[in-house]
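Laboratory data are not the source of any read-out in this text; all were calculated from the coordinates shown. Just so we're clear, the structure is a prediction, and the values are computed from it rather than from any experiment. Cβ atoms are built from the backbone, for glycine too; each structure is taken alone.
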Structure 1
Amino acid sequence: MNTILENSKNNMDIILVQEPPKSLIRHVLSHTDPTGDPIYGTPNHPDWTLFIRQDPAQENYARVATYVNKKLLKMRFTLRLDIINHRDINV
């Protein structure tokens, strides 16, 4: 995913991803595990803004993601969960 984002930053404005990858981001402190609790998520990139439905339950992880190139941020994109809040749809 990072390779796609890096190679597309100068020639694409929006990337829609079906079944976005979920990878280990980092470990956070844990009271029960000395190595920490793992935190998983979709990769970020400094040239892209990620729009993905967040759900604390890992089994309800979003199945679609939208990356918007930061050169378009003046257009003020937002994820409209008030219209539909489903892991298969981004509006």
Structure 2
Amino acid sequence: MRFSVTRLCGGAALMVSPRNPMDIDIEKASHTLSKIGDIKSRDDMMLVVSWKGMEVTLYSQGKVMFHPLSDRETAISYASEILGMLG
């Protein structure tokens, strides 16, 4: 899967976006990701989970934001890991 990475929040966060948007079922994703982290909030469009010392926001289009994180390659690796868990 190919991604683009955008630096946010003055460089304290990275948004990893798949080149081809996805359609993620947030309810199912919440169930899956609750096995690896604490779900902090959720609505129809996104969920926030505490994972590996970060706040990770997953959007239904497959975008994943990591805060705090500044290394682009690590962000891509983590996004691949998370999206891989979701099918």
Structure 3
Amino acid sequence: MKIETIWKYLVASILCILGIIVIISTMPTYSTSFSSKISEYCLDNLSLTGAINVVCAILLDFRAYDTLGEVLIIFVTISGVTLLAGRKR
């Protein structure tokens, strides 16, 4: 194997390990309690959305911009990885 290939795998492995460490170390800080005010608001205003399903109403109406942003980030990430991986030297 070329030294460049070994270097790429080493850097990728180190970054994955660091990512896992960060995720595991921040997991206990997330709150597990839910606010009942938000749940009541979503259930009370379900009729305003026109959706039958509560999950669809939250994703498509209450959090539409957030969902659109997440889709955009995933698209940009996939496009970047595809461009980098498909590049020939």
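Can you tell which of 1, 2, 3 yields -2000 when helix-only ellipticity at 222 nm (-39500 (n - 2.57) for each DSSP H run of 4 or more, over all residues; to 500) is derived from it? The read-out was computed on structure 1. Suppose mean count of other Cβ atoms within 10 Å over residues 12-19 works out to 17.9; of 1, 2, 3, which structure was it derived from? This figure was derived from 2. Largest in distance in nm of label points 7 Å out along Cα→Cβ at positions 4 and 20 among the labelled structures 1, 2, 3 is structure 3.
Among the shown structures 1, 2, 3, from which was the value 4.9 of mean projected area of the Cα convex hull in nm² calculated? Please list the in-between numbers first.
Values: 1: 7.1; 2: 4.9; 3: 9.3.
Answer for the origin of the read-out: 2.
As an exercise: distance in nm of label points 7 Å out along Cα→Cβ at positions 52 and 76, calculated from one structure in 1, 2, 3, equals 2.7. Which structure is it? Checking each candidate, the match is 1.
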